[in-house]
Structure I
Amino acid sequence: MKSILIRNAKILVGDEFTEAYVLVEDGIVKAISKTKPGEADQEIDAYHQPLIPGGIDMHAHVYDPEYRDNEDWRTGSLAALYGGITTIYDMPLRLFVDTKSAVQEKIREASRNSYVNYGIIAGFFNENNYKRIIELAEEGIRGYKVFTTRPFKPDELYYPVILETIANVNGVAVIHAEDDALVAYGEAKYRVQNDPLAWHLHRTGYAEASAILRIGYIALDVGAHVHIAHLSSKEGVEAIALLKRRKARITSEVCPHHLYFTHRDVDRYGSYLKVAPTIKSSEDREELWNALSEGLIEAYASDNAPAPRELKEADVWSAWSGIPSLEVMIPFLYTYGVLQRRISFQRFIDVTSRNPARIMGIYPSKGELCVGCDADLVVIDTRKPVKYSSTKHHHKVDWSPWDGLYFYGTPIHVVINGELMLKDRELVGEPGKAKYVRKRAKSRELAR
């Protein structure tokens, strides 16, 4: 493997940037120095721009063999690469990923086609398949998806034993948290309206908070670590704060669409903005930003789930739920978080890299920029904004609600496992060289 020397890199040390050289050898960061540490096979200029640990997206729907027209490893991982993400955890979409063979198929596909490192979230777990969690742990699985609402909700009586089984393998229960009774109530109330806003109103923050509290107290009782996926509301934030005060092992993530869009955007985008959990109010959005800034929300994830136009251009109740977001990940959070002073640069690195790595049991090999860490590195452009266009992005679909927005923080160079993948914004790497990311037996975790 070739060695790489990155010069003129701005490295965050504490709360301040310092210029440094970074030497990469054999896929590992070998040296970080203010003076040139030695020669390398290849030398690249960071142009006095920030060098950060590669983003880790622990919630992206990339590959489902029954929905290859939506996204696949080739397109999804390439979009991630251009979004500053160097590791993806592929979340089940519609097909259950609850057997060794299903996990191994995903790994085989990714090993041939992914540009970025990849992990697998297994799911969906219920009363019929939870015992397979033990054998899936042997495949290096850390995250196990559990729903509290339709369409993958288990029998109510089995939540304790499902969470306990996950805890027994040192796993994380990744929870889609919405109260099924309140979702059903909201649907009955709003379904008569064939109006995109009705979709977003029928799943409330109360439904989210109710599910979080219930699953959180079960987790307290059985000693499980629960991770709340795609947090979307101020009530959800309040529920997590309460459970943290009770010393629950609970972490959470927030997605770019919940940090940007509000009810006011629904008329413009129609069913193209349909997501679940739903888009909420501007007040909810600000509470999510506050919680992210304060560290109450630990991680930032895409919930990438695009679909072809024909699946989106339907009435809102039958249209596909999900949008493409992998390619905006690092640029969005830098532009609307750091530049707008909603979060610090330190928090930016925490939620994009460090904390996801800790939650998934792969820290500090990944998620950190340090000597001895894996060389998953991104140089971002903080000076020149780039206009987002779905005619140029790398997702499989030809549309995006992010069209027309200008983003700072787009990647200039990307190094993955010591291989230069993106150089001066041009693709120079190939798929098939990335690695499967297994949980480690021992790691520094959050939510102990």
Structure II
Amino acid sequence: MTAQSAAPHRVVIVGGGFGGLYATRELSRSTAVEVTLVDRRNFHLFQPLLYQVATGALAPGEIAQPLRSIFRKRMNVTVLLGEAVSVDVKARRIVLSDGGPIDFDTLIVATGAQFSYFGHDDWARFAPGLKSIDDATDIRRRILIAFEAAEREADPGRRAEWMTFVVVGGGPTGVELAGALGEIANDTLKRDFRAIDPSDARILLVEAMDRVLPTYPEDRSASARRQLEHLGVTVRTKTPVVGIDDRSVEVKIDGGTERIPARTVLWAAGVRVTSFAHAVAEATGAPTDKAGRIVVGPDLTVPGHPEIFVIGDAAVQPWKEGKPVPGVAQGAIQPGRYAGKTILRRLRGEPTPPFRYRDLGDVAVIGRLAGVTNIPWLGPLGRTGGFLAWLLWLGIHISYLIGFANRVVVTVRWAWSFFTHGRSSRLITGRPLLPPIEEPEPPA
């Protein structure tokens, strides 16, 4: 690459999540490149707040921003709605699902990840994961319909099934979902029904490992567990799931298995790469881990292919010995910025240092005035819980939310919810709209 190239350097970025967005931002500042950003959605989604859509606290449009709107003033950026399905490494070309080809000089793969059901893909229809707005609105429908069905179901056993919610996976998403469910049952809906008491809902968080938030220090995990239990969540660790159907979850316990009757199961455990990342790995012969993530070099490129960057959840990115960059937002934002800057350095003929991940810490919110932090650089303040952790979480997420209008709306919505204890986006949409009630009883 040289700065004297007659034509702009063509960079194709696949994926408009955090990695793709921040790479595009870096590159859009230079006229030496032409950027084509491809995504199968026309918006950037702020995934850390997706669970709030799933639990009715926020509306989908409040955590998403159209990609064309974000880059409308960057004339060297072209946004395309499409799905990349294959790559021709020799020709330096990707192909979209409609057959359309896009040539590149440099390719950035930032396609993120999807949930893995560990070889049990049939569980997906009973236990949806949370990766998209469609997932969030489906989960919201399932949660709200469960309470509606319990209100009308006459049989106590079947009513109990509707009032039981199981969250599989004790990572940040699972913890935040379980905490939000505890709030909904014990606070938000407490005066909304006549035949049932929502606080009678049974909420279980099951985790195969020995503690929730396993990437956090042990004392932070213990704090999270205590705060979840205060919200009425039953936390069961060392409890792997071995079966899921439309009416129950089967878990492994000492000496056998246990069947938990439940009509609402939410999946927050395990990830695997997208089909395009898999196609890139096959086309380049790149090494991958068990989840299919591509093992990249110190400069985040595929070994032997300096023209192909793989970042974020699609890659095993180097950090510490035996410990790659974690699958959090900063694990995509920082590599995205690095990839963009590295391409521009190459074009200027400058040396390109290896990627260095800076651990900014982790914050998980559990509920109203409840949360845990693990932010080493803040010292004792960075290892706190409760109100202070909740406040830090609010500030961090508002600051990274894309779009000024979204920041204002979300701040106002959170303030309103704080004072009113309400969740104003409790809308049942999608199909089916009505629950399958076997023995309806008349209104109380």
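Every read-out reported here was derived from the displayed coordinates using simple, explicitly stated rules and does not represent laboratory data. Everything numeric in this text was worked out from a predicted model, so none of it was measured. Cβ atoms are built from the backbone, for glycine too; each structure is taken alone.
Which structure, out of I, II, was Cα extents along the principal axes in Å, for residues 162-225 alone calculated from, if the result is 45, 16, 15? Could you put the intermediate results ahead of the total?
Working: I: 45, 16, 15; II: 43, 18, 15.
Computing Cα extents along the principal axes in Å, for residues 162-225 alone on every structure in I, II gives 45, 16, 15 only for I.
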For mean count of other Cβ atoms within 10 Å over residues 82-89 computed as 17.5, the structure of I, II it came from: II
Comparing distance in nm of label points 7 Å out along Cα→Cβ at positions 234 and 258 across structures I, II, which is largest? I
If you work out distance in nm of label points 7 Å out along Cα→Cβ at positions 106 and 210 for I, II, which one comes out largest? II
Identify the structure, out of I, II, from whose coordinates mean count of other Cβ atoms within 10 Å over residues 50-57 was calculated to give 24.9. II
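For structures I, II, calculate volume of the Cα convex hull per residue in Å³ and state which one comes out highest.
Across I, II, volume of the Cα convex hull per residue in Å³ peaks for II.
Here mean count of other Cβ atoms within 10 Å over residues 42-49 has been calculated and equals 21.4, so which of I, II was it run on? It would help to have the intermediate numbers written out before the result.
Details: I: 16.1; II: 21.4.
Corresponding structure: II.
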Given that distance in nm of label points 7 Å out along Cα→Cβ at positions 90 and 426, derived from a single structure, equals 3.0, which label among I, II identifies that structure? I
So percent of Cα pairs over 30 Å apart, for residues 26-265 alone, computed for just one structure, reads 36; which one of I, II is that? I
